[in-house]
Every structure is written in structure tokens, then in C-alpha cells.
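Colleague: In the part that follows, the structures are each spelled out as C-alpha cells.
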Structure I
Amino acid sequence: MNKKKASLERAADFMWRNARLLERAIFARAFLDGPPAAVTAALGAYRNQDGGFGNALEPDLRAPGSTPLACEVALRALCEAEIRDPALATGMCKFLASVAEPDGRVEIALPHILDYPRAAHWNSPSFESDSPNPTAGVAGLLHYQDADHPWLARASKWCWRRIERPLADAHEIATVLRFLEYAPERARAREAAARLAAQAPHTKWFLEQAGSPDYGVTPLGLCPTPAAIAHPAFADDLIAAHLDDLESRQQADGGWPITWEAPGPGAAIEWRGRLTLEALLCLRAYGRI
């Protein structure tokens, strides 16, 4: 049997057995020509009346209330499914504007998360008060949605100013690259992406060498497709090594593992569904499945 086909078959079996409805809908959309309406319907269960998203859409945060981080997760889901939803994007902008600082920046999470179960790393988030995480990612993905809102204009201007200064965390580089992927000023975005990708090996949580069992952001996390804006910054052999490692991490049950402690077994299996979907999308983009 063809190894690549077997890998996809086992992963599909894992998805149908274990993943959330949202990830199953995105999987079906990506691999089985499934309907976009199934993705938006599943995503709607996580949306709140304020236009934001919560309700454990990010599985490590079990709070029902909206957070900017959950908004980024929702926007990534729409992007993966190649869906543009103007009404959803507009509502999200209204929520983000309501919690934003005057310059447009938003905090990654809000104090209400402390009233609910969460992964230990959310007890004291490590991002600084001027971190672009998740403002940059949210803004970039809203540009993908063709959103037009005063908050988005302010946030985008803030992002351009912020990325002129160094970033300390690979998660910050990942979210800034999502901004640059879809920011309107393409030449400026390409120059900034090359500069920031070169900074990655000097940041916390970046895993440059393939095969590490530790948690972190790999080059594939920064360029999950060959068309990604940061892809030219990474050598082909480095990308190939990480693709080999990603393939090797598929478990006997067909899914991919997590490398941190989730707040409970339900959250852990939700994350595995999410990471399995991400692995499949990445491997397919690079021609591995």
C-alpha cells in the first residue's frame, strides 16, 4: 500500500472518531469537497452575542466569554476553508474595537478567563504589554476577509509600527507573518517577512532543528505552505527535514500528539484533532500526501 495514502487514511479515521465538528467540517471541506456552510455552522456555536468568539474555541481556554485569541482561531478556520464571511468579520471588528487600546492593539486574552479552567500557561501569559500577539494575526486574517472597519485601520497602522522593533517570541513572529501574508502593502510586507523570519532562530520557543520532542514553533509553523510569505527565508533541506519529522509523528491511532498539558482530557483530544488537521494541510501543501 502507498505509504502516503495510508497516512491520510489513518488520519481521516482519527478525525472522524475524535475531532470536533469544526475540524471535521474543515477536513471535509479541504479533502472531500465538503460544503462551506458546514464550517460556518460549526464555527457559529463558538460565537457570542458581542460578535466575538469564545466557548473553548481555543481548547486551552475553557471560558465562554469572547477573547481576541479565539477571534484569531475563528479567522484561521475560515481561511483554511477558503471562506469569506463579511457579516461575521464585521461583528468581530465591533467586538475587537470594544476591548482595544486607543492605538488598536488588543490583549491576547481578557481577565474573565481566570474564572474558568485553563491550561497552566494561561495563569500568567508571558507576552509583554506591547506584544503583537494576536493583534497582528487577527488584523491580517481580517484583511483576508476584505473587512473594512475603523478598528482594523488603527490596528494595521499599529502593527506596521510595532514590527519595526525586534520580537522576542516565535509565537509573535508567527502571528505577525499572518498579518504580512494578507496586508495590502505587498512589497513592504515581503521585505518585513524576510527580516522577521531571519530573527526567528534568536527567539524563544523556536525549534530550528527537526526532531526535538519539546514544545515550540518550527519553520513549518512559520511557513505552512510553499507559498507562505516567509518560505524563501528557510533552506529547502531544513523544510524537508521538518516535513520528515512531521510525518514521523503520526501516532498509531492516526492522529498527531500534543506536547503540552491541556486543562483536561477533553481539551487534549480537541487539540489532537486540531493538530492533526494542521499536519494534514501542511503535508498536502508540500506534496507529502
Structure II
Amino acid sequence: MSQPSSSIPPIVLTIAGFDPTAGAGAGADLKTIAAHNCYGVAVLTALTVQSSRGVKGVQPVSAELVRAQLEELIKDVPVAAVKIGMLGTRANVQAVAELLEKKKFAHVVLDPVLRATSGMELLEAGGAKELARRLLALATVVTPNIGEAAALTGVEIKKLDDMKTAALKLREMGARAVVITGGELERPTDLLYVGSEFTPFDSERIKSENTHGTGCAFSSAIAANLALGRQLADAVMLAKAYVGKAIAKGYGIGKGRGALNHFYRQQNGQQVHSHSIHVPEEGPAHAISHF
């Protein structure tokens, strides 16, 4: 027997690639979504050959299969928020854009995954241009790291003022709201730009190798918090705190960069509720990374 609809948690859709270690990509997204007491569903855009030591190969899923996955899924379940990660090809960007244009989701978080931390391209050149042209304007918020923001805008980013310049450029390109993550800066700072206001979120740096998939977790946490009814600034603040703690509580599962501990709150007996905002002690600063 089906449960009453009131007992069903918000459903968050991730559109992303598959990482066999589950440290990044759809696996990390689903864990993050579950950690926020939401229900995660996933559409895969690519299979990767990788370990904690980096990406060795990528096999994109065809746009026809991506489109079929999306169409079948949204016929069946009510999606409260969407997180978009690795898309792989221009055709996949187009397939996702077509869906967003047709189906007006309340919340869309775009994590513009362009390149793996190990250096491998995760979105072909034509796809990056199509992403900027089609997807920026369809997203509630876009969450590039410094490298991605620089690649999309052509702005060299070395300090906070450069982040502001890049955020303004992304706004000119169609983005409604922007969060640029700045873990690579001397003073790690994430910058939210929405409306006409800049809001910096900074924190102390920690030395940790447990940073695999931080960008995936950050954007998925924002999507989950939006699905739970939070405002964007609160969602960003909570996502930053969540990822920082998940790094601090993380562990090494292989011979490379370690994994985040996505369920540290459940292990500590903490809960996340849709009717209140729980702000965990802010964790350490981190450089947002992909795969």
C-alpha cells in the first residue's frame, strides 16, 4: 500500500555522471540528498573510469538515452528541485535544456562541470558554449568554482574583487544568481551574488585530503535545502557548513583523495527538518573539486 503523500520527502533530481567510487557524481549527490532527508532520483549522463586517484576515461551516455530517462522519470515523480552536474556533450546539454524549457521546475541548481581536478575534460568545447548559452538562464543558481567561472567568463580570478567581476559577467550572460566557490584563494571565500547584492562566506582553511566530490556535494546540498523550502542565501550557508563538516569528518577510501563523510549528522544523532533551519558548526574551508 502506498504511503500518504504527506509522508513523502521532497524529491530531488540529480542529472550527473557516474563515479565508481561514489565520491563524486550521482553517487555523491544521492548521498548528500539523503543526508538532508530528501529523496534522490538520478539520470546518468556519462560513465567514468576513475578511482580516488583521478579520472582515467569517460564514456558519455547518448542524448537520446538521457532524454528518455528524463521524460520517463518526470512523468512518474514530482520533482521539487533539480541539480545538474556533469553533462559530457553538447547534445546532452541540449537535451537537458529542452526539458527545463518545457518543465518549469521550482528550483534548478547548475554546477557547470567542465574539467576534472585531475585535468581531464568532462564537457566538450561545444558543450561549454551551449551550456553558457542555454542553461545559465534556466537555472535558479549557478555554482562554478574559480576555474569554471574563469573559463565561462574569460575573467582571471585571483582575489575577491575578481570573483565579483566574474559574477557580474555571469549575470550579464543570463544567470539569475551565482555562487562562485573560492577555496583556491589565499583566504578561502565563497561569493553569492543575487539581486544586486554580494554576500561573501569565508572560513578557515584546513589541511585535508578528503575532498573528492566537494563541488557535487555543495551544489546538491543547495538543491536539497531549496527543496526543503529555504531561501537561497540560507541554502548556500547551510550547504557550505555541511560540506565543511563532511570534509572534516571524511576518510580515505583509496590511495588518492579521500571521501566526504556525507552522513556525519546522522552518526551524531542530528536531524534536518523542513520546518526549521539547523546550522551546524561551520566546517573548514575547502577547494571545491569535481571528480
Structure III
Amino acid sequence: MLQESGIDQNEPPKGGLPQFGDHLHDEQQLSDERGLHIDKVGVSGLRFPIEVCDRTSLTQSTVATIAMYVDLDQSFKGTHMSRFIEVLNSHGSIISVDNISELLLEMKERLNSSNAYLEIEFPYFISKKAPVTQQAGLIDYKVHFDVSLINEGIDFAMTLKVPVTTLCPCSKAISEYGAHNQRGEVSVSIRSNETVWIEDLIKVVESCASSELYSLLKRPDEKAVTERAYENPVFVEDLVRNVVTKLKTDSNITWYKVEAENYESIHNHNAYACIESG
């Protein structure tokens, strides 16, 4: 019917957008005269479904926010942003340490760069049972992978953010009854020789706080959690020291940074402490 109307399907359209495969001007490949090397250029804030290794279920599906960067030689005007997305899609949805290394290597090759960088942040869910009733509920933890391929060397750092409860030792010591407590967050960043399971790192952090958090608590559970916190008061300083003391017993961990922040319940500010190895 199109040909009967005087339109030839084989004839390229006149005007409008160029067709796929046509030779187009490549502005990014033009030379730049300012002589400035760019350390990182690429895409950020990219939402992407992934699967990560789960100690109990082998894999866990989640949604990540991803950033992908390479360095740009001073002689080039720009990088090719679409190639980052092509590389990511070509590797599927399963994220592992080996997979990440291959992805970074392909980024370097496709974008003609010396270095490649990848940041992946995602919520990681664990089913936890309440301490008394044993009712299960899902609770999420924020995980961040920061990986770089510089020349031929891979650097992999994992950051885990764990919400906890802390009860103030000073408040307990000076009060006739009760003590102020609050929710806090511990951020643990590590480098290691071998894989450290997310679940194991969570257990380390939660064991160092006044109490761990749960998503589902009935009244008997709430009583147990409140009393546990009262029996285990910790300053924010105690919290980071407790975590580091346990990390140092693991010879597999080569570097760490532990930060704790309490969202104070009786002050209009937060309490913060940090210890970094080396």
C-alpha cells in the first residue's frame, strides 16, 4: 500500500533523523588543545537490576545504583557515554568479583583508557527472627562496592552500613531509672585477600552494639531488645573500638575504616567516631 501511494519503502527518508549505520561526525574523537587529562569521566546514578552472591540462597535479586568511569587522555575532547551502558548490559545481571574484573577490563578496552572505575550500591536483605517469638521479617542493609582497575591492578573495597541501637553509659550511670538510647549507623569499609561474606560482617557489627535491630517485634521481643540494650551500654567511641577489635582478629582483612554515628535522642546533633587502619 505504501508503494501504491507513491512512497518507496527502499528509498531513504529525506530530512529528519539519520538512519542507523550512516556515517556520522564523532565530536568526542576530536583533539583537545587544553592539555588537561581527566581522571574520571563516565555515567552515574544508573539504576540496574542485579543478582549478588547470598550465603544462604546462592544469589539474591536486588536493584543497584551504578557509576562507571574511565580516565580520558588529554588529547581527546570527550568519551563515548553510550559505551558504558553497552558494556554493562553485555555482562548480564549477576555481579561477582570475577564478573566485575571482566567488566572493568572491557570498559578500558572499549573506551581506550588506562584506568577504569566502578561503583555499585544496593540494598541487601536478610531474614531475621525476633529474639523471643522467632517471627521472621526482612531487614535491609546498604552495601557499596568500590572497584578500580588502574593499569593492570585491581582494587576492591566493600562498604557495609549497619543500623544498630546504642544506649548511653553515662545516662545509665547518672539516672535513677532509665537511660537514653537511640538508633545509630555503623559504616564498615574493608579490603581483604579473599571474599568476606556480607552476613558475617553484619554479625560482627551487630554484636558490638547495645542491641541489633529487627523489622518485626512483638511485645515479648520488644521487652527483650530493650533490656538487652540496657545491659550493654556503649558510647559511639566504644562502638568503633569494639568493631575494630574484632576485625583485627581476621588476618584476611588487609584494610578497614569503621565509622559510627548515633542519631541522638536528647540532643539536636549526632555523635560520631571513626577508626581507620594504617
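Colleague: Determine which structure produced the value -7000 for helix-only ellipticity at 222 nm (-39500 (n - 2.57) for each DSSP H run of 4 or more, over all residues; to 500), calculated from the coordinates; the candidates are I, II, III. Numbers along the way, then the final one.
Modeller: On the way: I: -16500; II: -10500; III: -7000.
Considering all the candidates, the number was obtained from III.
Colleague: For which of the structures I, II, III does the calculation of distance in nm of label points 7 Å out along Cα→Cβ at positions 100 and 220 return 1.9?
Modeller: II
Colleague: A value of 15.0 was computed for mean count of other Cβ atoms within 10 Å over residues 68-75; which of I, II, III is the source structure?
Modeller: Label of the originating structure: II.
Colleague: Here is a follow-up. If P(r) over Cα pairs in 10 Å bins from 0, in percent computes to 7, 32, 39, 20, 2, 0, which of I, II, III did it come from?
Modeller: Working through the options, I get structure II.
Every number here is computed from the coordinates shown, using simple stated rules; none is lab data. All values reported here derive from a predicted model rather than from experimental measurement. Cβ atoms are built from the backbone, for glycine too; each structure is taken alone.
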